[in-house]
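Multiple structures follow.
No value in this document is a laboratory result; all are computed from the given coordinates. Small disclaimer: the values here were computed from a predicted structure and weren't measured.
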Structure 1
C-alpha cells in the first residue's frame, strides 16, 4: 500500500500531533528534500513524534519514509531561486556547463562504458588533487551497486602497484581535469602496457590522457584556469550520475545490490 494511502486509511488512529504532521506532509510535497531538523522547525512537531509516526505507518525511520514517499511523488521539485538572485546566477552558469557537456558526449559512449563496468574483473579508479573527490564519489556509487572489486588509492606508488597487476579483463577509470598530470599519465601507461581498458573523465579532447584512453567523457568547459579550480566539478559529477543511473536502470543485478547495501545500513538512519 502507498504511504499516502496508509496515512489516509489510518487517520482515525492518529493523535492530534500526528494529524498535525499529516497536514504538514500534505501541504509540503517537497518534504522529501528536507532534513528532519527542517521538518521539526516548520511543522512544530517534535523529533520523537516524527519518528514514532514513521514507524507507525511501516517505515524504519524518517529517511526510509522520505525514500518511499519520493517513489510515489516523482514530480516533486525543490524550489528554484530567482534568475536575478545570486543562486539564480550560478544555477544559470551550472546549466550552461551541463549543456556543453551533453553536447560533447553521445549515448553510445555511456552504454559502452556501462558494459565495460559490468564485464570487468577488477576496476581501478585514479584521481589526484581536485579530481580525487570525484573519483571518491564514483567509488562510493560502484560499491553501493555491488561492484566490490574496485579500488581507489591516493598514493601514486600504490596506484602503480595496482595497475601493474591488471590485464585485458580489467578497467581503469581516470579522473583528470587537465589530462596532463604526469603521475596519472605514467600510471595509465603501465595499465595500457598490461592491456587494461582505460576510460577517462577529463575536460580536454586534445590531451595526452585522451590519446591513451580507449573511451573518454569530455566536459569541455571553457573558463580561466584559476576559476576552473572551483567551477568545473559539477559536469564531472553529472557524468557520474548519468553513468551510474544508467547501470541502475538497465541491470537487475545492480538494483538488487543497491537494495542489499541500503538494507545493511537502513536501521542506522533516522
Structure 2
C-alpha cells in the first residue's frame, strides 16, 4: 500500500511539473515580440540600420534583416525563403514578383532612387580627373556584376556615355574625341566584377594596400556615407545626362504572417520621416 502511495505521488509531481513547464513555455512564447523578416538591397544597409532599433521599440517587434544583391534576394524569395518585405535596388524585381502574383494585395511601390558616381582609389594614384580618364590604357576598374542592380546601372551609364559624348552624330558629342569607343575601352580596363556594390567599395578601399584597382563605379549614396563617416575617399561625379538613375521598389510578400506590421514598416519608408532618412544617406526620387 505504501509503495502505491509513493508511485501515485511521483506521478502527480511529474504531471504538475509538466503542466507548469507548458504554462511557462506558453507565457514565454506569447510574450515574445513578433518577427518581421526584411530582405534589403545591400546599398540600403546603413539607412535601414539607422531606423531598426527605434522601429523595434516603437512597435514591439524584432526585425530580421537579410542584406544581399537584389537579384539574389529575388531568387531566395521565389525559392521559398521566408520573407515578409522586400526592398530592392531595382524595381524590376518587385515588379516581377507582382507579375508572378507573389505580393500581398498585388502591390509594390517605387519608394526612392539613387544615381552613380566613380569611386577613386585612396590617393588617386592613376590621376583620374574626368570620366574620359577611365578609358585610358592601363587604368584598372572594378564594378558590380551585370546581374545585380549596381552593375546593370553601371553598364547602362557606360553605354550612355559612349552613345552620347562618343557619338559624332549626337548633339552632345565631345569634339575632342575623348569618348570615342568608350564602351570598348572601359571593358578592356575592367579587372573584376563584384557580387554587390558594397564589395566594390571595399575593393577600392583596400587598394591603398593591395594596389589592385584605380577606380570603380558605385552609388552616390556610397559617396554620401563616406562623407558622413569621415572616410578619406574621393568620388567623381557623373552628370545626370549620362547617369542611369536607379529606381528602388518595396513590397510585402504574399506569404507574410505579419501583414499589418509589414505595412507599418512599408509606410515608414514612404512617410516624410522615411524619405528624410533616405535623403540623409544620399537617396532620393
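Some observations on this one:
- helix-only ellipticity at 222 nm (-39500 (n - 2.57) for each DSSP H run of 4 or more, over all residues; to 500) derived as -14500 - corresponding label from 1, 2: 2
- Read-out P(r) over Cα pairs in 10 Å bins from 0, in percent, computed value 6, 24, 26, 18, 11, 5, 4, 3, 2, 1, 0, 0, structure in 1, 2: 2
- Origin of the derived value 28 (relative contact order in percent (Cα under 8 Å, 6 or more apart); candidates 1, 2): 2
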